[in-house]
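Following are the structures in question.
Every number in this text was worked out from the coordinates using simple rules, so none of it is lab data. Model, not experiment: these values are computed from the prediction. Cβ atoms are built from the backbone, for glycine too; each structure is taken alone.
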Structure 1
Amino acid sequence: MRISHVSVRAVDLEKSVTFYQELLGATRLATPNFGFPTAWLQLGATQLHLFQRGEGWDREAHFALEVDTFEDIYRKAKSMAVFDDSRGYHLFEISNHEVQLYLRDPAKNLIEVDWPDVRTLAADVRADVRQRFTTLAQTGEAAKGTLFTGKG
């Protein structure tokens with residue numbers, strides 16, 4: 001099994017398409033006519049479907065991406081000023097040295113970008129990382145939690 005696609009709302013469809021193309025290198029695909037503005041994008045083996053809708057949004061609904069070039073994405077996101085600090089910050093180390101980066105697209109959809117090992121990142125990126133679980137005990141099953149199957 002694999003995820004076929006993720007579908008998220010765009011307030012301005014073309015602005016969102018450009019965002020995903022510039023930040024993640026998405027490729028625009030042929031898209032059926034649904035009677036409202038829609039764009040399908042290719043992201044690796046998965047598709048991202050954008051549909052234009054109004055301003056309302058859910059702050060916690062999100063999708064997560066594993067990327068091959070975390071540092072490049074981090075630096076692009078920083079230059080685009082799209083970090084999301086709604087959790088108190090935007091870049092965290094969690095259990096097993098894994099990394100989570102939180103971003104918002106132009107329609108305020110939450111994007112999580114994951115990386116398997118903070119220790120492999122460049123020093124300037126590592127310097128921006130904060131510990132996520134400083135007050136919550138990670139014991140038992142919680143300590144085994146991993147974003148990456150086959151790890152830990």
Structure 2
Amino acid sequence: MVGKAVILMGSERDLDFSREIAKYLKLLSVTYEFRVASAHKTPEKVLEIIKEFEDKKIVYVTVAGRSNALSAFVDANTAKPVIACPPYSEKFGGADIYSSLRVPSGIGSVVTIEPEGAAIAAAKILGLEDSQLSVNVTNYQESKKKELNNANESIKELK
């Protein structure tokens with residue numbers, strides 16, 4: 001394994017959602033680890049974590065609800081890829097997602113609200129230097145296509 005994903009949560013309340021991302025990373029054979037630090041409350045800790053991984057081949061997957069400053073903060077302080085995967089909240093009618101989409105200039109994080117999408121994006125990025133991960137992504141996507149084709153065959157027989 002050439003690299004890994006660092007799932008950086010804004011708080012421990014994001015753990016269940018982060019575990020969903022981890023579930024898909026495991027399916028794709030991507031190594032990962034969890035970390036917790038807040039851009040609002042512990043920015044020094046976020047910078048410390050970024051410094052720790054600066055010489056490693058990693059992709060950050062940032063998970064923070066409400067006002068997601070974490071993703072843009074991490075992206076602004078590293079050259080590593082950042083995938084923002086904020087948990088969707090019915091409480092705010094999805095409006096909290098805008099803090100992940102509307103970020104300052106100079107920020108290039110990728111945004112997806114689906115744990116599966118975050119894992120696939122991480123695997124594809126890491127797959128640029130790890131051919132086995134590329135194969136894993138292709139196989140996973142082919143299995144999804146096969147599921148749909150099987151569903152089509154089953155459904156078209158219905159009257």
Handout entry: Label whose coordinates, when distance in nm of label points 7 Å out along Cα→Cβ at positions 5 and 29 is calculated, return 0.6 (choices 1, 2)
Key = 1
Completion exercise
P(r) over Cα pairs in 10 Å bins from 0, in percent gets 10, 38, 34, 15, 3 when computed on, of labels 1, 2, structure 1
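Assign the value 0.96, calculated as Rg/Rh (Cα atoms, Kirkwood Rh), for residues 21-84 alone, to the correct structure from 1, 2.
The structure behind it is 2.
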Practice task
Identify which of structures 1, 2 gives the largest calculated value of distance in nm of label points 7 Å out along Cα→Cβ at positions 53 and 125.
Solution key: 1
Exercise for the section: Supply the structure label, taken from 1, 2, corresponding to helix-only ellipticity at 222 nm (-39500 (n - 2.57) for each DSSP H run of 4 or more, over all residues; to 500) with the calculated value -5500. Expected result: 1
Completion exercise
Matching 1.0 (distance in nm of label points 7 Å out along Cα→Cβ at positions 101 and 117, computed) against labels 1, 2 points to structure 2
Fill in the blank from the handout: Calculated from one of 1, 2, distance in nm of label points 7 Å out along Cα→Cβ at positions 61 and 133 reads 2.8, and the structure in question is 1
Practice task
Taking relative contact order in percent (Cα under 8 Å, 6 or more apart) as the quantity of interest, name the structure among 1, 2 where it is greatest.
Solution key: 2
Fill in the blank from the handout: The value 1.06 for Rg/Rh (Cα atoms, Kirkwood Rh), for residues 77-140 alone, derived from one of 1, 2, belongs to structure 2
Practice task
Rank structures 1, 2 by distance in nm of label points 7 Å out along Cα→Cβ at positions 13 and 37 and report only the one at the top, that is, the highest.
Solution key: 2
